[in-house]
Structure P
Amino acid sequence: MIIYLATREEFLKHVREQRIEEEVRERFIAITGHKVTASEFRAWKNSLQCVGNVLQFEEIPSELGVAIEYRIHNTAKRIDLLLSGCDAVGDPAAVIVELKQWESVQSTELDGVVRTFIGKGPRETTHPSYQAMSYGQLLRGFNTAVVEYRIALQPCAYLHNCTDGSGITDARYRPYLDQAPVFLRHDNAAMAAFLQRCLQVGDRGRTIERIRDGKAKPSRQLADAVERMLKGNAEFVLIDEQKVVYEKALGLARRLREGRHCVLLVQGGPGTGKSVVAVNLLARLLSMGLNARYVSKNAAPRAVYRAKLTGSLQKGEYDNLFCGSACFVGCPEGFYDALIVDESHRLMTKTIYDKEGENQVKEIIHASKLAVFFLDEDQRVTFDDIGSTAEIEKWSQFHEAELHRDVLPSQFRCSGSDGYLAWLDSTLGIRATANEQLDPAASYDFRVFDDPVELHDAIRKANHDNQARMVAGYCWNWDSKKYSSAWDITIEPWGYRARWNLSKDGSVWIMKAGTVEEVGCIHTCQGLELETIGVIIGPDLAYRDGQVVTVPSARARTDQSLKGYKVGLKRDPQAIRIKADAIIRNTYRTLMSRGTKACWVFACDPELSAWLKQISEKTTDL
């Protein structure tokens with residue numbers, strides 16, 4: 001999606017008329033249907049006038065293509081300014097320009113990270129040269145047109161309010177400055193000369209149109225890259241806040257002290273790159289010679305990683321790198337240099353299988369010099385899940401640990417649609433958002449099916465790259481565990497019959513060929529992702545009197561997620577109902593955010609189905 005696309009001549013005309021920001025706002029509203037915030041409008045007004053001061057130099061081709069606010073395929077990331085033409089040999093080329101209004105910048109000890117005033121105060125953020133460079137890598141990785149047409153991409157940054165470049169051009173950033181030069185307030189002539197060297201002939205935006213119309217490449221799956229990452233390969237470019245969190249964790253690891261504990265709490269929703277950062281961090285810490293482990297209570301991601309690493313690592317070696325969250329009972333204090341805890345919201349008190357241990361958050365902090373917790377409290381899906389900000393804060397204080405915090409807000413799942421996840425939170429009643437209606441312009445493919453048989457057939461057709469699966473709320477008993485010929489999930493009057501996935505493939509179900517015939521549950525897909533997910537919303541979620549309600553009694557008796565619910569009703573009915581309500585809503589939030597490109601649903605409750613159609617404005621006439 002591109003908000004504004006014009007030639008250099010047209011852009012300069014809008015600048016001279018002092019209405020470029022109005023043009024961009026009008027087109028933004030027309031394309032997205034959303035209002036423009038006052039701060040974003042001011043940013044356009046300030047930055048684009050300065051861009052005009054650069055593009056007015058005569059040596060720049062008059063038919064240069066100018067695009068403002070281009071959103072990169074499959075991500076929520078937008079390139080501020082994209083210029084296009086042809087290079088010295090006549091090949092298509094584009095220049096990525098990262099615009100910053102910063103007046104001053106300080107260097108930091110963190111690689112590719114600077115400190116500047118953002119929002120309400122100073123904070124660490126990615127160096128704009130690194131940012132522009134990483135956006136170029138995203139384009140190469142997600143857009144087929146860049147490869148097909150051999151489009152040369154040149155990143156750069158323009159800090160049009162900054163006069164003192166000592167911080168931004170510090171020698172420690174030289175690797176990024178060499179790839180993406182920075183231009184300051186008084187560098188207009190130098191920047192114009194740079195653009196002219198990169199884009200010697202204009203193309204009236206044709207190259208930008210090709211990029212805009214290019215198809216999205218299949219999303220790279222983390223599990224497929226784990227082995228190469230452990231060998232030191234840069235499989236994923238870390239973007240913006242991902243880079244800051246990664247470098248902050250490395251910085252803390254470099255100053256570990258015996259007898260002292262340090263905790264980094266990182267909050268982030270689905271698709272923000274928590275697992276990518278975690279595995280990257282594991283690989284780097286190991287290369288530094290540190291005793292580090294990847295920890296996850298959820299067995300499914302660990303099982304998938306183990307399957308991918310078979311033949312590369314022996315079982316003992318694997319278990320020494322990837323382990324469950326119950327491994328630290330009785331561990332000597334500070335035995336591990338670093339424990340990287342993914343899906344921290346799934347941590348428990350005592351283990352399911354024995355009565356040892358007290359609290360996994362406490363035990364992990366005790367066993368490590370540095371504990372990095374990646375957390376999304378809205379993915380707690382059982383009564384046993386205790387992982388929360390408050391819990392981590394409590395045990396950090398208990399251990400007198402140095403506590404640091406950070407957030408991963410960037411969205412890389414659901415085709416980069418932050419709006420879809422906000423709509424999902426609103427729809428499921430998890431929190432109020434401004435997204436009560438699904439944005440019809442969003443690229444994410446959400447559909448409501450009237451028939452579960454048709455939904456499953458559609459998932460089979462979408463499974464061409466083993467990237468589509470069926471999942472469901474745990475509202476049907478696991479009868480096939482005892483009787484292999486029995487059907488677990490039966491939905492009348494459509495005659496739908498299916499079995500749960502847990503019988504043979506267990507936690508690696510999501511990657512096994514042929515398992516598209518089975519239906520997964522929350523326990524075998526949390527922490528993993530596919531391109532297309534089909535979700536059967538069971539009778540535990542319904543729509544009554546204008547709101548979504550939960551029905552805990554509709555859960556299967558074989559499901560352990562709400563174990564203790566009936567007893568809790570007798571002890572404290574209000575508290576147990578609130579807790580069960582949150583677990584059911586969180587379960588569907590998790591299931592409905594497993595698809596990177598599409599989520600197709602069937603709701604057993606007819607009223608819920610009708611309401612979902614109404615607020616999503618999607619149909620399934622396949």
Structure Q
Amino acid sequence: MSGSEERASRHPGPHGKGRVEHPGHPWWKVVCLTGVDYFSTLGYQPAIAFLAAGVISPIATLVLVVVTLLGALPVYRRVAEESPNGEGSIAMLEKVLPWWGGKLFVLVLLGFAATDFLITMTLSAADATKHALQNPYVPQFLEGHQVLVTLVLLAALGAVFLRGFSEAIGVAVVLVVAFLALNAVVVVDALTHVVGHPVSVQDWWNAVLNQGSSPWAVIGAALVVFPQLALGLSGFETGVLVMPQISGDRIAGAKRLLTVAAIVMSVFLLASSFATSVLIPAAEFQPGGEANGRALAYLAHEYLGGAFGTAYDVSTIAILWFAGASAMAGLLNLVPRYLPRYGMAPQWARAVRPLVLVFTAIAFLVTWLFDADVDAQGGAYATGVLVLITSATVAVTLSAHRRGRRGATVAFSAITVVFLYTTVANVIERPEGVQIAGCFITAIIVVSLVSRARRAFELRATGVEFDEVARRFLDEAAARGALNIIANEPDARDEAEYAEKMYDERRDQHIPSDEPAVFLEVTVTDASEFETELEVRGEERFGHRVLTVRSSAVANSVAAVSLAVRDRTGVLPDVWFEWSEGNPLVNFARFLLLGLGEVAPVTREVVRRAVPEPAQRPRIHAG
């Protein structure tokens with residue numbers, strides 16, 4: 001079953017249900033699920049490569065293959081080892097970077113991931129439309145309606161996900177096998193023509209030599225332009241995200257998946273780039289040319305006839321359209337995994353159908369803005385792909401360093417340098433990719449921070465557990481018919497402080513001396529976290545009973561603990577605070593960013609929202 005099903009990782013407790021598990025599939029079938037994204041780039045990669053590198057595109061493609069097999073593949077095999085549940089490289093970096101800096105970094109990476117996956121959807125649909133409209137058997141009335149046809153394909157993709165997507169693996173297997181088989185026929189036939197016409201090869205080689213003063217100069221030029229061919233690296237992050245679909249040993253299966261996909265793609269990239277560069281006139285690659293965005297389709301029609309060419313077009317259209325499905329599945333896996341957990345998206349963002357509508361609407365907007373132009377979207381696509389791969393290289397380098405693996409650290413550092421160069425070169429050559437990603441990043445950060453502020457008064461505890469001592473304290477207090485909880489700063493450590501605090505609270509708050517009271521101390525660990533599993537521990541300090549808990553926010557945790565006390569004992573507790581001093585706006589900002597400040601009023605508001613019936617709410621007092 002595809003990641004598009006209701007498969008987001010959920011926490012137990014009041015905010016979500018347990019994760020939905022699905023039966024796995026053999027790794028070779030899951031290769032096809034990631035392959036609808038990865039392999040489908042053959043539909044446009046040779047043409048885009050020629051536009052970027054000209055006649056030296058086969059040499060630049062060879063550089064790309066070396067980088068793929070010796071760089072990206074080892075990196076993502078290591079990512080698979082460390083994220084067997086499909087978290088990907090973003091989760092690895094999340095563990096390294098704590099607090100708000102880490103959250104903002106993850107949001108930036110999610111912006112690039114959104115760029116990658118959404119542009120995959122729109123670019124693939126646009127290229128599918130190009131293949132359809134340039135087929136000689138397509139009705140003439142569709143000519144000139146590139147945007148409309150692309151929107152129809154995207155709408156159909158969204159409709160599939162709205163109905164459910166349980167047969168993704170089976171469909172992907174059929175599409176990938178058919179597509180690769182037809183591509184093999186086209187490539188082998190093209191290479192046969194190349195062998196039969198050695199003059200064409202000589203002409204191509206002469207054109208290559210004209211690009212530089214020597215073969216070394218040509219190789220140098222290929223090294224310079226190969227970053228523009230980065231679309232051929234698109235399948236690695238998707239390959240890790242689909243790991244939960246693999247049955248048996250996920251890590252071993254994912255490594256086989258990544259290796260087989262990389263080798264198959266490398267062979268096709270080299271062969272197709274060489275054949276198309278030798279056989280297709282350069283003018284046909286340019287905008288308006290018959291090979292623009294569809295070089296292999298051009299060869300299929302030119303050398304194998306209209307019937308076979310049409311069969312190739314149908315296969316290409318289907319897999320390009322379905323590549324959007326793989327990208328949609330990636331988005332539906334990433335967004336619920338991070339944003340709701342950060343409090344940076346509403347709870348409905350955990351559900352599939354609302355997200356499908358949001359992503360489809362954004363894909364419509366992108367298609368309209370780019371006029372469904374494949375070439376215009378290539379820069380943004382490559383930028384998203386390269387940033388994700390570069391982040392993965394950084395993640396595995398840091399992981400190797402933490403584990404003391406010196407050799408691996410040096411090797412992955414070298415790979416990181418290569419991908420940093422590739423990313424920077426691509427950004428310099430096509431800066432619109434960063435501009436588009438910047439729009440996604442800005443939108444994600446703004447929406448996330450607004451959502452975090454709007455959700456600040458949620459209960460936020462995924463569960464509350466009391467240890468044995470805490471349960472004894474509460475049960476003994478409840479047996480006497482009253483339960484007073486005194487919120488206390490966790491920095492009190494001597495007998496005089498506790499005695500003074502208890503005396504002041506009983507005097508100022510008029511707590512009867514014969515009623516039991518316990519202290520509750522909340523220590524904020526990482527205020528950037530949103531949902532927290534609370535573990536309440538009890539201990540005796542200087543004759544006073546103290547409950548301690550660690551969490552991301554004081555007020556929300558006090559509210560959650562008081563409700564858990566009510567549920568456990570059946571007694572409505574009275575919760576006592578000292579009123580917060582200082583500027584209310586400053587205190588509220590401290591609450592949002594540091595989990596502190598305005599504790600009493602925020603606790604009251606959290607309880608009010610969590611419990612509709614006033615008579616069932618713990619009583620919150622401040623003085």
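Just so you know, all these numbers are worked out from the coordinates, no wet-lab data involved. Just so you know, these numbers come straight off a predicted model, no measurement behind them. Cβ atoms are built from the backbone, for glycine too; each structure is taken alone.
Structural remarks
- Of the structures P, Q, the one that 1.0 was derived from, the read-out being distance in nm of label points 7 Å out along Cα→Cβ at positions 220 and 236: P
- Which entry (P, Q) yields the derived value -10500 for helix-only ellipticity at 222 nm (-39500 (n - 2.57) for each DSSP H run of 4 or more, over all residues; to 500): P
- Answer label among P, Q for the case where mean projected area of the Cα convex hull in nm², calculated from the coordinates, equals 29.4: P
- Once distance in nm of label points 7 Å out along Cα→Cβ at positions 284 and 396 is evaluated on every structure in P, Q, the highest one turns out to be Q.
- Structures compared: P, Q; top value of FRET efficiency 1/(1 + (r/R0)^6) of positions 28 and 100 (r between Cβ atoms, R0 = 25 Å, to 0.05), i.e. the largest, recorded for P.
- Structure responsible for 12, with relative contact order in percent (Cα under 8 Å, 6 or more apart) calculated and labels P, Q on offer: P
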